[in-house]
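Below, each structure is written out as structure tokens.
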Structure I
Amino acid sequence: MKIFIVSLFFAFSLLACAQQQPGALAIPLGDAKAPVGKEAVANFAEGCFWHAEIVFQSLNGVRDAVSGYAGGKDRHPSYEKVASGETGHAETVQVYYDPTKISYETLVAAFFASQDPTTLNRQGNDEGTEYRSIAFYRNDTEKQIIEKTIQQLTSAKKYSSKIVTEVVPFTQFYPAEDYHQEYIYHNPQNPYVQNVSIPDFLAFKKEFKGSFKQ
């Protein structure tokens, strides 16, 4: 579980951050300013939220993706509590996007393209219910889009195993601790970032046929 890696290399990462130029890695950053015009919100859980954050922030039309927790019942989640598996929450991103520039269908397509939705309660070596795959919906239209995408992927035999992504109504999102936000950008030398997050992101960009920010 990556909580061990975070604890072991946290101090080192802060030092490395001061010595590196993270922008040179072309890691997409979110924009935390207030939205201009009508903006929509979507939530997805697909394993480590560091990875999910840069996946969605790399897409044209997405202003920001905030790391946090959703899917459980604990009203005061923390990283350590969620990692224990006792809160019911999963690592989740809250995506702020302009529906005139990117559709919900595209976000769902990116969600499935950036993970393995057939592994129950895990992504890669990250294991536990906090890493399970969840597509949250806010209305029936979103639910239908998610279910249609799953049906299409299943019919196309995209995966050799059954898709186990949960499709559940959105209830509440809890932002994660500040140090988790834009973690990859600020901690490029973290071993987990170098060996897991970045390779996964590059694989997504190679496979996904969406419109990426330059």
Structure II
Amino acid sequence: MKFTPRSEDTRQLIIEKTAAIFNKKGYAGTSMSDLTEATGLTKGSIYGNFENKEAVALAVFAYNAKRKNKLEDERLARVSTNKEKLMVYAKIFCEKDTLQFMEGGCPLLNTAIEADDTHEPLRKKVSEEIAAWKKKMQAILMAGISSKEFIPSVNTEKFSLSVIALIEGGIFVARATKNKKNFEIILQTVVEMIENISLQKN
């Protein structure tokens, strides 16, 4: 029998109120008491809108990933050239509003580290987000090759995956060392990669 939530509004409230908790504590570290405290709801109210804690975690991850993608899309829409669009990825993760959203770290990185061997449904969701991120970046690269902004020999898959790895790895290093400067140094490598494939130099 398909589970039907009692209230979509209450369901959304639960997602929004627990998003930061799941991002900080992870699936295993987040308890039911954490959820009731954050939402002000009873255990029965939460289970009336989600089948179990796993269902909450999956909905929260989708919510956090959507917020991340929305921030990226807003920045991408502000610039016109494909080079500028790639440069968004070298800058956005240091911006104040992005850092506030990512309090506790990047939801993709946090979820992947916890779920890679322990929670297959969450791991699959992270994998889907990475694939979509790569596809978006590859589209920018292909458009840039067509407009003669980028060298035609660029390997779009290799480039996109490398940028994603640098961003996520940079977040990991910065948080582990508690030094934002380390992240900025790593992101400079992203800038250099973009400049290296650009036909029009700054």
Structure III
Amino acid sequence: MRYARCRELLGDEAFARLRKAKVLLLGVGGVGGFCLDCLYRSGVTDITIVDYDTFDETNQNRQIGAEAVGESKTAHLADRYPGVTPLEAKIDPAWVERFDFTPYDLVIDAIDDISAKIALAQKVWPKLISATGSAKKVDPTLIEVAPIFKTHGDPFARKIRNELKKRRFKGRYPAVFSPEAPRCTTKGSFVAVTGAFGLTLCSVAVRRLLGEI
């Protein structure tokens, strides 16, 4: 009964494909946590989550699981979502270089480090979905999905495009972004936007696994 409504919406064959999918989710903060929750509730449970951080009180405005202050994000979320595989690691270019991505049907990038994002794009772009900058914004209705080189209006996405162009990157992968102008210059985040980024990542992932996009 847990997944009855998802099965009804998608059909038995499509839902069975979701149940068999292997997904790697990189980063389980404000964006990644909501993506994880959405995937899990939709029937995708063979998920490996990677992060190195612990929950902090300042995460509580936007991150699922942040009531567990001081605990490892991956360990806590693996307890919260039974069957999810936690991997505690700092995602940087060196980690990307040595990690084996071949077992996974999809790689979801919800990290903030640009150098790691570039390394991911270069190594796994055919199975990659990426989020750009969700901070400093307040309007989730402005969120868009486009191939990385078609993103616009977001300084964070522009940095990624520029770095990819320097490397003569020719791949194509979907990116979730928002062209909304930043509302502040220091650290700032709003769960309506960070959460909507994560839910959009999940929607793109599900449709990608079903061969719709």
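We did not get these values from a lab; they are worked out from the coordinates using the rules stated. From a predicted model like this one, the values you see are computed outputs, not experimental measurements. Cβ atoms are built from the backbone, for glycine too; each structure is taken alone.
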Quiz prompt | Among I, II, III, structure where semi-axes √(5λ) of the Cα gyration tensor in Å, for residues 88-183 alone as derived comes to 21, 19, 13 | solution = I
Practice problem: Out of I, II, III, choose the structure whose coordinates give mean count of other Cβ atoms within 10 Å over residues 48-55 equal to 20.1 when calculated. | Solution: III
Quiz item: If Rg/Rh (Cα atoms, Kirkwood Rh), for residues 80-127 alone comes out at 1.13 when worked out from the coordinates, which of I, II, III was used?
Solution: II
Quiz item: Here relative contact order in percent (Cα under 8 Å, 6 or more apart) has been calculated and equals 23, so which of I, II, III was it run on?
Solution: III
